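Below you'll find a set of structures to go through.
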Structure I
């Protein structure tokens, strides 16, 4: 009976959530429909889904900010209309020209950061409005998130197991059914369950009791915070400080400190808020010492990155790390000076930083693009490669400047801003047009006098020239790559000829990459060393100074027992990093069986 009461209470709570967040409910429903359509038809509805995600967070923030006001229906209608209107404006004005080809990582990050900012607005607006302790409200959200993840994961896993049993034991289910189930559970059901665990502020006595109950820290969680997470953070701090000392002596060649410090600052700030209501010696020492350590470590990070800007410029990743580092310094100072009840200021400051990072012209993407354009202009000018608004190819550029030009163009290509570089052709393709534009290959060989660096080669098939198919019967597209030294066999395709089945295997070994054709008993009928082909092809292409290679230089014939093979590489690359060599390739595989 107790279990049934819990289920009944949860269903009742979710039904109240639909009334409390009606527009969120509708937007999630539409988002799930678009996702299902994309799965079923393989069509791209990314801009619609991005706009709906933004609309969900806008609607939720408006609901938290305007609920329980006088004339609630009017405020609900106005606030939700504003949320939907803003999301629609973002869709038509910002995402209107978005396509799978033209979209960039900036589009994704803007949605993520705006949603993050709106989430924190949903946290601190009710605290200011209802004079609620931010630490209690954060704990409520924290518990709601993990409670939702736990129950929804079990529900999704159970449904998936049942469907798998039906698929294996009874009858074949559609291949897309499992994806549809995951979408509707995680996109539609999970958010509604999460919101049902967030209390109503300014409500009845029952709502206030629920609010206090949800904000209470479970006993086991207090133990976890005090005797597990804080000691682990202390050990992590010691390791980080030791590595920090090491970098003062030998530098940080792997640039490992950046993610370590970023993760450290996030952990310290979250733990500080979570243990704000835990009153014991360990939590007191943590609140007294760790904010100050975080200030010193974050300051080191910010200074170290700013020093590199004049020579390397800034990219959006570095921009975000610097900005979060500055926030961590401010947060550490605030945590050291302000009482625990004022932690809401941390959320307000973080929201401000998030909004700054996506507000032109000082946003991450505008700033980083202008910075890389400036670095590129400086290097091209110093090498006399700019003339009358055009780029003059120059193969005699130092390796250092080659690396800077390659890095800058790679970044501008990723964010779809190469059209802002003077002299770059329209519809510039980084891998096909780079060498013709600048006069040197994107990937360059270091000299013997320099320390060992990563050496890479990339070659692409010249698609403007025809392929010779010869007498072959079957065409298969195969992707093959070697990324580690562990021996592995990958079955990539199967061919049936005259009732017999033949399997295509890609075999990775310590000394190379191979392609094998095997019969149904596993006997190898033909074996070809792809790594040797790529190496020989790279040497030939490198001697000609080209990245776009004609078909005859990327075509290899192999004769085996009862099978003939023609391998035509669509693209191929090899990378040497110290003693480690990796390969990546995509090829047309033509087969004929005797």
Structure II
């Protein structure tokens, strides 16, 4: 059966979860794992700590995100669920098949791939990028649009203003999961069949498949339709406990403009979620609502608490009729800024002010929540802004890894090099990066930038990168600059006013004289640059199998990236597993075997 518990406070849901976990472990014994599904890693940590505080220990808890948990539950010896990675690999195999791309329904796909001309490399880049997008999109379809996918298999096309897009998407979907599709053709008789999640839910038999006695689904703000169907299926033979947030108690389907503004302006997703969960639970639920104005620890009425209370009770404008004055209340503040950086600077300044003015407040009591769609934008600015603002301590959760570790950022910069023009800024960003520069004995980023300026380095690995341009002499590239720097380590040159050139291979190079104290640093700088440029140039031009690319990438990262902490070591290991895991995927190997050649896979791995 489905047990549904509502509250407007996560702490109340956590208390209920801890109570039920304690009761389950007393009933079944401590050796039976308790299954808990959560929406994010931060919620997982919050739940574990809360259970530990309430029960004294958080032992034998098996927590996981909703999607991996659903895939695990639906998987059997006869089937496994197709995730975004598997769908992406199949999409890449199809996009590399020119015969398949010639079909009439795929005209839009051919136009997209051919928009960059007839040069193979840009077309291959577009194939990889489009396959990644299709993988994520089709996986999302299996979560929320299962009826549409079923209709596609039955011959239904929902024509509309996006009819052309739907036709090519339907054709690709059927080529993967239709009759005689890739999922069926490439599955051996002794291997589990690859099926999309919405079909795996329908195939699930709760009475025969091995399932736990209970699962706890904690603090989800939204659950897609396929997962709701999974809850219903599981409830036939086990207990499914859903702990759901709701800002409003009681019935609020008929909310209108006369209700508190947040409910009728922004409450639709919450209403849809409540409606769906009520239907799954047969409209039987338990309430753990708490009025913010009646919490004993609150010694003052604030605008925020009053608004939360109004929303909870569906009472309009109580803040005005109660006689309370909020003229100087700062519990709610709306600020407008010209850019993301200015916004983060204002937030950092406010955090510092709050901690300074309240001795009981600590940095780990404060959370910053950003829109998921803009997470990358905030992550790119966060480290620099917080370092400049009193070096504020922080920990990122569910943001792109580049905001959490310099190691991951360094790996991404390395993967970008073969796709660029070897510009001064690109290479200095790599060699002066903290996770890379640690390989050198002495690092002076300002001096390195000065050398590049004095040596006239702009872009290009060597003079070959300037062939066919107006640059006829051996200038502006890295090779000529590093030659001049090496010559200046043991010859007089421009610093002494001696402009005598040293001729090598028909080219004249004026040594860039280096001080005696800087000779070793210049040698380290030149060696590091030549090594990285050589590896990046090899990667740009090479054609290898996926197994060979996997080993090359592994050695590339281990050669240049140095973790500075235990957390960095864990992220480095995680990144290496991601690189080798994609390369060793059966679908990825099959996809690349279809191609006429396998070039630098950096676009796949930079995701």
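Readers should treat all values here as calculations from the given coordinates under stated rules, not as data from a laboratory. Computed from a prediction, not measured in an experiment: that's the story for all the values here. Cβ atoms are built from the backbone, for glycine too; each structure is taken alone.
To which of I, II does the computed value 2, 9, 18, 19, 17, 13, 9, 6, 4, 2, 1, 0, 0 (P(r) over Cα pairs in 5 Å bins from 0, in percent, for residues 206-341 alone) belong? Source structure: I. Taking relative contact order in percent (Cα under 8 Å, 6 or more apart) as the criterion, the highest value among I, II goes to II. Among candidates I, II, the computation of helix-only ellipticity at 222 nm (-39500 (n - 2.57) for each DSSP H run of 4 or more, over all residues; to 500) that gave -19000 used structure I. Here Cα extents along the principal axes in Å was derived from just one of the structures I, II, and that gives 89, 68, 53; the source is II. To which of I, II does the computed value 4.1 (distance in nm of label points 7 Å out along Cα→Cβ at positions 22 and 86) belong? The read-out was computed on structure II.
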